[in-house]
Structure P
């Protein structure tokens, strides 16, 4: 992998120059946690690097909660999104396979993807519910993103991942190949430490393929047990990096509005005749796990759960899916 190095001061200057031609988003930490913010010149110094993970998943940048798909669109500035954890980068690979399908491309999604430079962030440390490694996903990016950023000892290290990322780095004259191999060794050491912490924290959690098998074989009783605390708020699906079900709503004047939906909402599968195969709560609850671990793997290459743990954190009923899987295993 090719790395470039730049002082933190020069990097901040580069970002400030980019603000006139690009919309820049990056994670910022405060007393409530960490999330993406629209960056202005005064906010550059507050950008958080290498800390897992923004509360909002990356999909929100590409699939708005609601959008009119028949109206004219104004030209938008190119976007740069900085500090994306690899669980979200890997989730984007599934969205790409769905929304950039050769026969059914979504023009709005495609335009946003082409208009965005993705700068991933290596995770140095873990949060309580992080479990990406259990599903074969590293806590650092080596594909799909354009670049990865590491803040280390007063310097910014950029790992070049794509041709688009390489072109971007060429516009930064202050960047250079690191002369000190100890810098790269320090990055790799941080990778190993984080992976070790993930492995230790998730001992006993079945991998993605094994989870699909035990979910498919699970009896009604386990779904009734864990769904008993579910309030059908849909938080787990709406915050998930890979859940993208939507409604297409007809409006007056032949307008159509695409609105994100969630399989945990009552009425999700209700049809015009009134029948609803997911009317019972435990069936809706089971449906989400069947979709992620059984049905999507039958059709798509990327995994449908990247182990970010946001669904556990967002659940009003305090339902921990990993506890469910470990009980089944």
Structure Q
């Protein structure tokens, strides 16, 4: 008999599962807290659940994390995990500690179908969508590992960015319950402002996310005009820049932050000239989208045929934007 992985459920899903077992809703809330707040995977430990429920769970449910293939810790405290998702596929999650926050970068797909020229995941091709449980498992594992590792009882991860492998909005059905678990006060209790979904611009799903589960939005822009973006981000041929910016504007009506973050990968001689920066300014001013820019120095890999912009050029580009009054950071 197949058992249900409880990491696949948000609280509503878990309540429905408990109902099928003949249990009341408050039992689902207790169970949800045990799994996510305490990191418990053994039902026998869940001492305030009725023995009869624990016995039912032992035969119908499990809490299953992803097997860790490798774990790499850098001198600055950054930890990178490679998780096994079966059939020879692996996904990555990265914990980035800063003075005022702990950020976890989470994957949504094994591979990616968007095929952006500067993205090594895109060059690997697309294997499959992750399940809700596989998305949530990255946070579940990292949070409870870090608490033990750092000897802390309170929450370690304060921010989650859906910026790992994959296009989150092309895995929408699995993404939204995972986001709801991240936000739920009975689980991780993260602020909507501190959970960010990064998209290459799946316009209809940006609109749906605004209605279903508004969180902070980052958009991979990477070019100031359609001709260049068509080449760098193939999805642009389906949802060109004007349509994308209109969707961003609509999203701001629901968003927990009053700006959209535009991600811009700096590619040597491709999109990094002062005129590109001026075109970007014109673009965002005419669209009326309140935004910030995050300039990302490209991380070269052989198959891309692209090079990283020299640092002075990145800084000159940033200067054009920031002098025009747009908050601009360089990753």
Structure R
């Protein structure tokens, strides 16, 4: 690989621990044999309070120009920045891989290697609803065929690469119209992949099975809110929400990915913001996913492995029982990464 190769990406800055996560990403980026050009966009609450429309316009223009973005946690006040970006950029699919890491304390002895693929829009998150007098409230729940098909196609293509099956999950026996449509689409797509095993499970039953036997699942596809629940639950099973990274994808009419945004699953953690102790693992894993999507699959895999190996070696932040600060952990990842890259070069 030539050291002159350049990767440009939008970087959506946020709130709380976001500056520290960004600093950790830049620390690691500087150690990679690639020139990065980060185009920063301020999506902090302070900026959005002054000029929300301008902030979102700038973010939209940045990712549409460059095709990829790395986003850090943002506070939800009047609106959810994640929801606004998903709607403006027509993100249809969210992909979160969750895998056990040796050395992380958990309450489960099995090995988790799971991919949650969820529809990025609709479900119960589509409509904030309204009150009906003092005693009732109502909201509209939306499931659309297009995003359902994108999610199912992504899941089956992923499963084919992994050599695994797909489980589609919802409450299709109760929510017969909405979840029934999702399940109908999943079965239509399954028919296009006869070599990929597929079956459906009711969501409540799946949660119980996931807790008892998480190693039985490899690829799960589901509507928006179900994917939110199950991906955070899976992170809990492997020991920390701070180990979850996600990808958001928008597609062309032909089904090709045209825009991609990567982000850590955790929030802004205001109680520890500015103290230099937050765990940047999820941000670094999101950065690794971005590298793979951008065509640098080897570097992305090396970074993912370096993060996991550093944690497995006991060099961790306080939330995982270690003593390292945020940038100390990033420096430890860089050490591991350099050894990995040197070994690959040799």
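No lab work stands behind these numbers, since they all come straight from the coordinates. Everything numeric here is computed off the predicted structure, so don't read it as measured data. Cβ atoms are built from the backbone, for glycine too; each structure is taken alone.
Out of P, Q, R, which one gives 1.34 for Cα Rg over 2.2 N^0.38 Å, for residues 186-281 alone as computed from the coordinates? The correct label is R. Here the criterion is distance in nm of label points 7 Å out along Cα→Cβ at positions 42 and 66, and among P, Q, R the highest value is seen for P.
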